[in-house]
Structure P
Amino acid sequence: ARLLATTRVAVISGGAMPQFLSQIVTQLPNETNFNNLYLLPTSGAVLYEYRNTGWTKVYEELLTDDESRAIEAAMHESITETGVIDLSVPAHGERIEPRGSQVTLSALGQQAPLAEKLAWDPDRSKRELLRSAIAKRLPEFSVKIGGKTSVDVTKVGIDKAYGVRKLCEHIGVPEKDALYVGDELGPGGNYEAVCNTEAKTQSVKDPVETAHLIEKLLETAS
């Protein structure tokens, strides 16, 4: 909230808008300057800004119903082929979730506890097996590793780099003046695509390290 008082901040993730609202927006004080907050759900396929006491959609790259069904079928086949998801263990919510502009496969379910997510695939090998199996079935789509247990599928060219470029264009900020903070910026990582933009990048390993970085940014701005 303190950072938003003076700086424009964007959050980009594979999650859908309801997750952004519950996990971010409702956790901030009522007096937060939401006009400085931009939300990019589903890996940058959608952009929202806060105007006139509500969230307004700037753009959205929707999948068709047929595309969503084809993606879901490919995910089911890939789960069977790879065997990396233990289907005998009940999921925490839906494993496969159509999100309008993206379909997400969450190995443990969308509502899985963070500790379980962190323990499931620490070396990314399971997610890479799933990503590869899905990608070979869907050459006409973009298939990326998402969060700690997830794989995201969008239209070709729709990824976090796309979201960064569209945001910078919308708010009139050169890419080179943007700072992107993420935890998996290396090859094959969740945020690898952002390295293809002109934005500066800063790697962090967890929320604690992110909080320290925000404090440094606040000190620099003061």
Structure Q
Amino acid sequence: MKLFKPKLIKIKTFPETDDDYVDQCFKIEFQEFEENRDWFDMPEAKAVTESGNTGKIEEALILAKTMQNRHPDFWFPYFWRAILYSKKRNYKDVWKVLLEGLELSKSKFDLCAKLGNLEWELAEDLPEAIKWWAKSIVIQISAKEFLNRDPSMARLRWNDSPFFYLSYVAEQLGLSRPFWKLRGYADQINIDKHCFIPEEAEKLYAAVHNQGTVSIGKVIELLSEKYLS
């Protein structure tokens, strides 16, 4: 019996800069593999979301852990266990399960996106959040280019949140071209074209004002130049 070997996604890279923060944002220290499974086609995954979204947190955690045991290389149960632990304010396990997913899952860009979201939402640490958002975008764009070269790969999933958040960062930094590219991707991925409520937008703008650096601007510009067509 011939075992299926998932295809390794070649991550698009460029030479290191003289800025340590910038280089950390673009350094991918794990491998990304093709992922043909769609959680929406998996009844056990839908059961997790249904329980979690109706307040049955403990039940959802059991279902997610059971799914993880059956599919240890699938990103979804790690992602949802993190959501559920966050609902319980069990933040130590939030980080733990996401980092575990980075080690074991075939596809990791959703986990990177979630790590970025949590760095922002829980710690309000914008530089750390941007590191994870940038990594997620690098992986997603690399997978897209891999897909274009290899039609046998299944349809490509996207996670819009890194594009969405970073578009606001670019806007506040006055980087108009990166802003339009990032927002364009976010709008194409999410046809509802969501936006922050004013209070959330102002909070992010204030963080960019207080925590923004030249290095963060470089990250945004390099994402635009090297990865976003």
Structure R
Amino acid sequence: MIYRIAERSRGTFAFVMAMCAAFFVLTIAAMLLYPGGSLVQRNGTGYAFFENFFSDLGQTHTHSGASNLPSLVLFTIALNALAIGLAIFFVGFTRLFTESGRAILLARIAAFAGVISAVSFAGVAFTPWNLYLRAHNEFVTWAFRSFLLAVVLMIVAIAIERGFPKRFAWVFAAFAVVLAAYVALLAFGPTLATPQGAKIQVTGQKIIAYTSVATIFVQAWMARALSP
């Protein structure tokens, strides 16, 4: 079977790609505007890529006490763009399943998990960690756990759906390995109590954040490329 999508679906996936691109651009801009300061160097200058968490961009004030309003605004917009794109992607991707009832059911459950992940990412944006640390950390944890569940279920759904292009499953599978490793890092990795532990957590977060966005971008691009 040759999978084809409607022109409206092509527009949906193009929108998802735009949201992913917006996340890249806005987070980089937020980093450039970040005044400075991290757990490792509280009075540092500028954004240290391997010392500052993404969440540092969303603080109301930096570790040094400086106002962080410009970065906070850009970070909030970036995460909400990602959340919207993620939710729309999973809902739109589910519509590609048309043959197997089991695959359709699994895809819908995956989409539900994907939407929970998206809502959690939005929650991360609206709970600056320097004000609402517990809520912020809960949103982070469930954003990635739900994301992993959504991806695993989509892999199974693709495997079941006869004729569905398997390249989508391979991309999801590669990403699932990275995502599972990060979920494990969150649960069992080093604490932030030492500079080395903080750097490991920061590096892991950078890898998974940009890998996540790149994966959704690639999947949306491949879905959009299916012959209309």
- Task: Give the label, chosen from P, Q, R, of the structure having the highest value of distance in nm of label points 7 Å out along Cα→Cβ at positions 23 and 63.
- Result: Q
- Task: Can you spot which of P, Q, R the value 21, 11, 8 was calculated from, given it is semi-axes √(5λ) of the Cα gyration tensor in Å, for residues 31-70 alone?
- Result: Q
- Note on the structure: Comparing relative contact order in percent (Cα under 8 Å, 6 or more apart) across structures P, Q, R, the largest value goes to R
- Label whose coordinates, when helix-only ellipticity at 222 nm (-39500 (n - 2.57) for each DSSP H run of 4 or more, over all residues; to 500) is calculated, return -21000 (choices P, Q, R): Q
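Bear in mind that the values in this text are calculations on the coordinates, not laboratory data. What you see is a predicted model; the values in this text were computed from it and never measured. Cβ atoms are built from the backbone, for glycine too; each structure is taken alone.
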